[in-house]
Structure P
Amino acid sequence: MKLKNLIWLLEGREWDVVEGNRGLDQADFVYQCAAWRRARRFVAVRQLISAEKGLFDITMCEYFCYVTTERLNPIEVYRSHGNRATCETWTEKCKNQTKMGHVRTCAFFS
């Protein structure tokens, strides 16, 4: 999902460790954006990318956030929607970058 200040919203959440998946944390919360009429369920997964130890400890994470009505836990939503997002990305690339949306099929072989 696209949302201004999403990282700020996610960093303020309480995260639970995903059992059996080192470096993955999950969060589940209800939030209402300013333009929305009602609050909706958000699920998020945080993946540890790197942790540097030195003078200052720096942790880099990648965040995945979904708005859903499904009754799945956050890691299940992440796995389910991750496949869908990959498919939609490939479809968008085919349509817009390779102009596959403009192929004239009725006169393709002539």
Structure Q
Amino acid sequence: MYAMVNIEKYQTVAIGETVESCEKTYKSYLKSNGIVSTDITTGETVSGTIEFIKDAVIDGNTCYFIKLSGIEGLYSVYVKDNIDVITKNIGDTVSIEYVPTEKEGVYTITSIK
């Protein structure tokens, strides 16, 4: 058996007989409990120029927040999840794959190029 535990919300636990079934159960649980508002396997893509980029340490992990010129919303990513974010600067043109979070107008980056 395998288990997945949300490290921010320890009560969020999924169990499965295989890694794949455990992951599917976990993602379903996140969606059904409003932790994510869409299927986290399907994200959207946006491209633009970085207008604002700021890093912050949250619970010991560095997180970057990015605002694109002319596009509503704030995009965030932890360095541990995507090290490429540290190479980005104001004025860079990027393509961001993201998923919505439970906070309106805030998105989690799954890929940044």
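Between structures P, Q, the calculation of FRET efficiency 1/(1 + (r/R0)^6) of positions 51 and 91 (r between Cβ atoms, R0 = 30 Å, to 0.05) yields its largest number for Q. When Rg and Dmax of the Cα atoms in Å, for residues 11-58 alone is computed across structures P, Q, the figure 14.8, 46 traces back to P.
helix-only ellipticity at 222 nm (-39500 (n - 2.57) for each DSSP H run of 4 or more, over all residues; to 500) was computed and gave -8500; which structure, P, Q, did it come from?
Details: P: -8500; Q: -4000.
Only structure P yields this read-out.
Source structure of the calculated read-out (relative contact order in percent (Cα under 8 Å, 6 or more apart), 21) within P, Q: Q.
Hey, P(r) over Cα pairs in 10 Å bins from 0, in percent derived from one of P, Q reads 12, 33, 27, 16, 8, 3, 0; which structure? Don't skip to the end; give the middle numbers.
Numbers: P: 12, 33, 27, 16, 8, 3, 0; Q: 13, 40, 32, 13, 1.
Here the read-out was taken from P.
The numbers here are math on the coordinates, done by the rules we state, and not lab data. Model, not experiment: these values are computed from the prediction. Cβ atoms are built from the backbone, for glycine too; each structure is taken alone.
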